[in-house]
Structure formats: C-alpha cells, structure tokens
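None of the figures in this text is laboratory data; all of them are computed from the coordinates on show. Since we're looking at a predicted model, the values are computed, not measured. Cβ atoms are built from the backbone, for glycine too; each structure is taken alone.
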Structure 1
Amino acid sequence: MDENHTGNWRTMRPEIDAKACTGCNICWKQCPEACVDLTDKVPEIDMDYCKGCGICVAECPAKCVHFIAEAAS
C-alpha cells in the first residue's frame, strides 16, 4: 500500500458528517483504495491514500459523506 500514496493532485476530498452517519459501513465496502478505517463508531478516511474518486460520496445512503475542495500543495 505504501506505493499508492496520493500526490498533491487531488482537488476534492470526502468528509464524513459524524452526526448523520448511521454506521452502515458502505463507504468502507465500496472504497477501491481501502482507505476507510472502521476503528471508531464513525468511519475515518485515510487521506494519505484517498484519491478523491467520490464513490463513498455517491454510495452513502445517509448522504453524510460530502466532498470539500482542497488546495493542491
């Protein structure tokens, strides 16, 4: 997995609204990069590996995952 670090090209990143999250874990199941961590009640996205593909945003039935703009470094 170390070779799959995301560069500074990602322009959008997902953010999870913890209050709206139902814990269904669909974001974890659908993530092609396996960068969603289920250690806590609310999933956490590892931004070192997230490519910003938006699958978690599109698939979330609670609509608690949203894209936010991110400036490239």
Structure 2
Amino acid sequence: MPNIQVKDVPEDTHAVLRRRAAAAHQSLQEYLRSKLIAEASQPTVDEVLARAGGRAGGSLPLEAAVSALRFDRARH
C-alpha cells in the first residue's frame, strides 16, 4: 500500500489533529487515514460534472435547467 508523508504541518494544527484522534480513540495515523479515505470517496463537483457530461442523452442549457427548477419549485 502506498504511503503519504506530510511535512511542515503547523504545530497548532498538529495539536488539534492529535486531540481529535485521541477523542476518537485512534492513533493520529488511523485518524488521518480515515479522513483521507472519506475525502477521496466523495467526488468533487468537477468530477460529478465530468461524469454527467460523458453520459448519453439530451442536453439542456444551464439557463433552461435553472428555469425548469424554479418553475417546479414555484408549483410546490
């Protein structure tokens, strides 16, 4: 499994992360590993848009989509 090393972390940041890890009953390594895994599992907006753009089907200009959403919300 690959390793990641982060250098030059400010002392106050390190202290906060150590306290959070202790509160979660984890080592700092376990705590940061779980945070990195959670971060990587959530796609960014750009990743979601890239996936959506690659799908087959119709296309709708952004203004038309916004108008449709506003119309739909106004009805409810």
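Comparing 1, 2, where is FRET efficiency 1/(1 + (r/R0)^6) of positions 27 and 51 (r between Cβ atoms, R0 = 35 Å, to 0.05) highest?
1
To which of 1, 2 does the computed value -20500 (helix-only ellipticity at 222 nm (-39500 (n - 2.57) for each DSSP H run of 4 or more, over all residues; to 500)) belong?
Among 1, 2, the structure yielding -20500 for helix-only ellipticity at 222 nm (-39500 (n - 2.57) for each DSSP H run of 4 or more, over all residues; to 500) is 2.
Out of 1, 2, choose the structure whose coordinates give log10 I(q)/I(0) by the Debye sum over Cα atoms at q = 0.14, 0.17, 0.25, 0.26 Å⁻¹ equal to -0.71, -0.80, -1.26, -1.26 when calculated.
2
Comparing structures 1, 2 by mean count of other Cβ atoms within 10 Å over residues 11-18, which one has the largest value?
By mean count of other Cβ atoms within 10 Å over residues 11-18, the leading structure of 1, 2 is 1.
Comparing distance in nm of label points 7 Å out along Cα→Cβ at positions 19 and 59 across 1, 2, which is largest?
When distance in nm of label points 7 Å out along Cα→Cβ at positions 19 and 59 is calculated for 1, 2, structure 2 comes out on top.
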